[in-house]
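J.: The structures considered in this document are given below.
Readers should treat all values here as calculations from the given coordinates under stated rules, not as data from a laboratory. The structure displayed is predicted, hence computed values, not measured ones. Cβ atoms are built from the backbone, for glycine too; each structure is taken alone.
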Structure I
Amino acid sequence: MSPTAGPRILVGTHTYRASGDALRRQEASVASLLTLGTDDVVNVQFAEGAHVADGLVTLETLRLDSNGVTGRRGPRKPIVSEVLDALAREAERRGCSHFCFANGDILVRPEAMAAVLGSSHDAWVFSRQDFDRATGVPTKMEIAGTDVFAFTVAWWRAKRRLFRSYILGEGGWDNIYTALVLCHGRGYLENRRPLVWHESHPPGPMPSPHYGQYIRRLAALDAGYFALWCRYWDGLVRLRSAGASEADEMALLRDTFVWRPTLFEHAVQAGRRAKADLRYRWWRLRAGAG
């Protein structure tokens, strides 16, 4: 994939001050981005206190963080939609038609970016292929979540308003963002081919002890999209257990991700939103967040 021939994609990640195995996985992820065959690779960072990763251009641009949006005091994490906004701006500045974000412990293969640029889709979402550290042997395709997102700049600009301020590294945002992509654009979910890889390791606590109530509120506001994701995931598990074909899986995806809520569903969601807002405000008062 040449940086000067045909359409171009800006690839971004967010690194942080890690240690031990987390640092090793992060360094491996950065190394994978540097072998994609393009100079358009960046590390999206906070405007103050940026973390620098060797080999990556640092974009010191993020103004929001997990503590600011929640009023809590926990690990400082970026807001996903602001990270994507920053990548869209930088892609536009460089003349790239697409941009991509990969979680900081994902190994991205050149074939993944070639697939994005070689298609007519508005957006791509990739599930990861887990592998064992000791042997390098693939273990499973993680179909319950997604770790790499790619968009055309034009589509992100047009649909940006749909994406709420989820916290990177917290649960749920990937499922809901995937549902949004598949409901509102010509999106493609790649969860069969192993184009992005991930070393298996124990997950962090979910829900987060710091930001769990904030995420719970956002998930309630996006409950319709999360319900579609859960319906798709359950159907996909059943199809794969039965040895169904790729065509069967694609039919499930097309049939599931259709956004046409009824008047009754709108009314239910309005009540759900009011309840979620009240519950979150009560939690903030009890937690002393104001």
Structure II
Amino acid sequence: MSEDETRKILKSYIQKLPYLKLQDNPKKITPTALNIGIEKSKGNFILRMDAHSECEKDYISKCLKYMKEFNADAVGGIIKTLPRNNTLTENLVCTALSHPFGVGKSFHKIGSKKPQWVDTAFGVCYKREIFKEVGFFNEKLARGQDMEFSLRLKKAGFKTLLVPEIVSRYYPRSNFFSFIKTSVINGIWAVLPFKYTSIMPVSWRHLIPLAFVSILIALGILSIFLQILVWPLLSAILLYSIFSIYFSFKIALKIKDIRYLFLMPIMFGLLHLGYGLGSLVGSVNVIVSKHFWKNRFIR
């Protein structure tokens, strides 16, 4: 239900390629769109692609090749996070979103040297039959539905293969304020899925920023009453700063741009603190919501 030129462009393609179908998504959220596509499709394989990204011409053939070679149930690739306009801010954002210190061991974001079994990948190609076993994407999750679905697959015994040869180019919203906003929203949706699913909907690495920010806030408040706790608080901040500066130095050295030494710690800090604060807000939402419904049920 896009209100820009998307539908017009799609209709022009449909005139040339009649096998393309345009489906309406009244709910205007990703999981509903995915489920409509799955329900309307007829093939033995389902391939998910996202907006803001481009894929190579051999993307589909490689997915099918490795699916057969490794007997995988789902195959996906890595994303190369690239700036839209090649500004300094955009390059800083893209670096933060594709560096291990920024996003942890998300191999589809930081890359991999060889094919490996993973929790999730990007632009995944699925065997159609798995949807009969585990169901479709959770439509209560406006975000994070891909991770929750991938973990459901894993729990059901299905295997997802990440192949570094399968590449997408991803262009995030990468101006300064969008970066902060997206970090907070992603943090919220790292925790909010706990309201809507009975399984662990994220990997443990997604909860590290929540733990870090919670510790900082707790120590900050308690140190007002117990001054001895100022030292653990300062130690935690210092340790994080050392790691951040160390990785920023390596990035600056690799790119040969001294500005990254001073600016990357800021970007890492905004990414982690924004994500952690968002997760904290999401946690409060989950706790209050569960308490509310529990009381309603008891009454």
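J.: Could you figure out which one of I, II the value 0.95 for FRET efficiency 1/(1 + (r/R0)^6) of positions 15 and 207 (r between Cβ atoms, R0 = 41 Å, to 0.05) was computed from?
T.: Values: I: 0.95; II: 0.25.
The value was obtained from structure I.
J.: Computing distance in nm of label points 7 Å out along Cα→Cβ at positions 87 and 231 gives 4.6 for which of I, II?
T.: Details: I: 2.8; II: 4.6.
Value 4.6 for distance in nm of label points 7 Å out along Cα→Cβ at positions 87 and 231 corresponds to II out of I, II.
J.: Tell me which of I, II gives -18000 when you compute helix-only ellipticity at 222 nm (-39500 (n - 2.57) for each DSSP H run of 4 or more, over all residues; to 500).
T.: Details: I: -13500; II: -18000.
Source structure for this number: II.
J.: Compute relative contact order in percent (Cα under 8 Å, 6 or more apart) for each of I, II and report the one that scores greatest.
T.: On the way: I: 17; II: 21.
Going through I, II one by one, relative contact order in percent (Cα under 8 Å, 6 or more apart) is largest in II.
J.: Suppose distance in nm of label points 7 Å out along Cα→Cβ at positions 39 and 127 works out to 2.5; of I, II, which structure was it derived from? Show your work: numbers first, answer last.
T.: Working: I: 3.8; II: 2.5.
Source structure: II.
J.: Comparing mean count of other Cβ atoms within 10 Å over residues 239-246 across I, II, which structure shows the greatest value? Don't skip to the answer; put the middle values down first.
T.: Details: I: 10.9; II: 13.6.
Across I, II, mean count of other Cβ atoms within 10 Å over residues 239-246 peaks for II.
J.: Could you figure out which one of I, II the value 28, 25, 20 for semi-axes √(5λ) of the Cα gyration tensor in Å was computed from? Working shown, then result.
T.: Values: I: 28, 25, 20; II: 35, 26, 19.
Traced to structure I.
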